[in-house]
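Next up: some structures, all given as structure tokens.
Rule-based calculations on the coordinates, nothing more; no lab input. Being a predicted model, the structure only gives us computed values, none of them experimental. Cβ atoms are built from the backbone, for glycine too; each structure is taken alone.
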Structure I
Amino acid sequence: MDCIFCGIVAGTIPATVVKRSDEAMAFRDTDPKAPEHVLIIPTRHVPAVRNARGAEGEELLGRLMQFTATVASELGLDIDGYRIVTNTGPDAGQSVEHLHLHVLGGRKLGWPPG
């Protein structure tokens with residue numbers, strides 16, 4: 001499998017890691033769209049949110065969201081707020097086939113996105 005995010009998890013591809021647990025990893029986006037732009041990924045390969053279904057998917061997504069909230073808080077984003085985004089499929093702009101959440105903050109974010 002040629003997955004850049006799996007390479008980051010394995011340590012064979014460098015990344016600026018913000019936080020790591022057994023189940024999830026947070027690292028800085030190499031092309032940030034906000035002053036704080038961190039990617040949150042599960043440490044096991046899951047192609048997209050559409051692949052996280054059933055009880056196992058519910059547990060994975062719940063833990064990923066909890067991890068995301070902790071990372072955002074540790075980055076100091078709680079007071080002014082932040083956005084969590086996930087893209088699924090090419091029309092949504094998913095460029096890496098590994099489930100990931102974008103945490104964006106550090107400035108006022110416009111709406112609607114895209």
Structure II
Amino acid sequence: MKVKRSLRVSELLKREISDIIANKVRNQLVKKIIVTYVKVSDDLKYTKVYYRLIGATKNNEKIEKALERVTKFVRHEIANRTDLRYVPEIHFFYDSGVDEAERIDYLLEKLKESRIE
């Protein structure tokens with residue numbers, strides 16, 4: 001079974017970006033994120049990096065700005081670490097999927113409680 005190149009590159013970038021953030025980035029705000037998912041476009045030109053915050057329940061505008069400032073550095077580090085011909089543009093997005101799942105669980109629990117009463 002042949003795996004799409006974009007999926008292989010996504011996994012590679014997830015590992016590399018996580019390591020760069022943990023070990024190379026000096027900004028303490030950026031160190032508070034965990035990369036949850038990386039999606040690379042089929043043409044390998046663009047990357048969406050989804051992240052969660054350690055110990056926070058919602059996205060923080062300061063962290064977004066800090067991520068914008070380190071994006072160029074992260075891209076440069078990826079170029080140095082990998083043999084990719086072209087390092088895709090990187091865009092960070094807050095991963096709200098867990099928040100949505102928790103909200104749905106809460107609503108289902110409330111519904112269940114109201115039926116019992």
Structure III
Amino acid sequence: MIAARWPWIAPFLMLGASNVFMTFAWYGHLRYRNVALPLAVLASWGIAFFEYSLAVPANRIGAGVYTVAELKTMQEAITLVVFALFSVFYLGQPLKVTTMIGFGFIFIGAIFVFMNR
């Protein structure tokens with residue numbers, strides 16, 4: 001039963017995990033601004049390897065049941081959730097109401113992408 005649902009579930013799980021890695025790769029260095037930029041870039045590349053190791057298979061698996069537009073929309077929506085949590089809990093930057101409203105509009109757009117299912 002779970003095996004039959006795996007192509008539907010795997011992209012959400014794998015893209016969620018890949019976005020955690022990518023968010024750390026892109027923004028984690030901001031917590032350590034005293035580290036030399038070339039070292040931050042190299043560390044980010046190393047972290048991004050794990051992001052790609054999850055994102056590529058997630059899209060391969062998901063392409064059997066989702067359109068490419070749906071996969072991209074899913075990835076972007078997951079990115080916003082991961083980024084919001086990362087920003088608040090790791091970087092200590094509160095989310096403004098206007099930011100949350102903007103993210104809400106993006107989620108409304110995501111709903112439209114999935115409406116024809």
Revision key, fill the gap. Comparing I, II, III on mean projected area of the Cα convex hull in nm², the highest sits with II
Exercise for review: Out of I, II, III, choose the structure whose coordinates give relative contact order in percent (Cα under 8 Å, 6 or more apart) equal to 33 when calculated.
Suggested key: III
Review point. If distance in nm of label points 7 Å out along Cα→Cβ at positions 40 and 64 is computed to be 4.2, which of I, II, III is the source?
Key: III
Check your understanding: Given that helix-only ellipticity at 222 nm (-39500 (n - 2.57) for each DSSP H run of 4 or more, over all residues; to 500), derived from a single structure, equals -17500, which label among I, II, III identifies that structure?
Key -> II
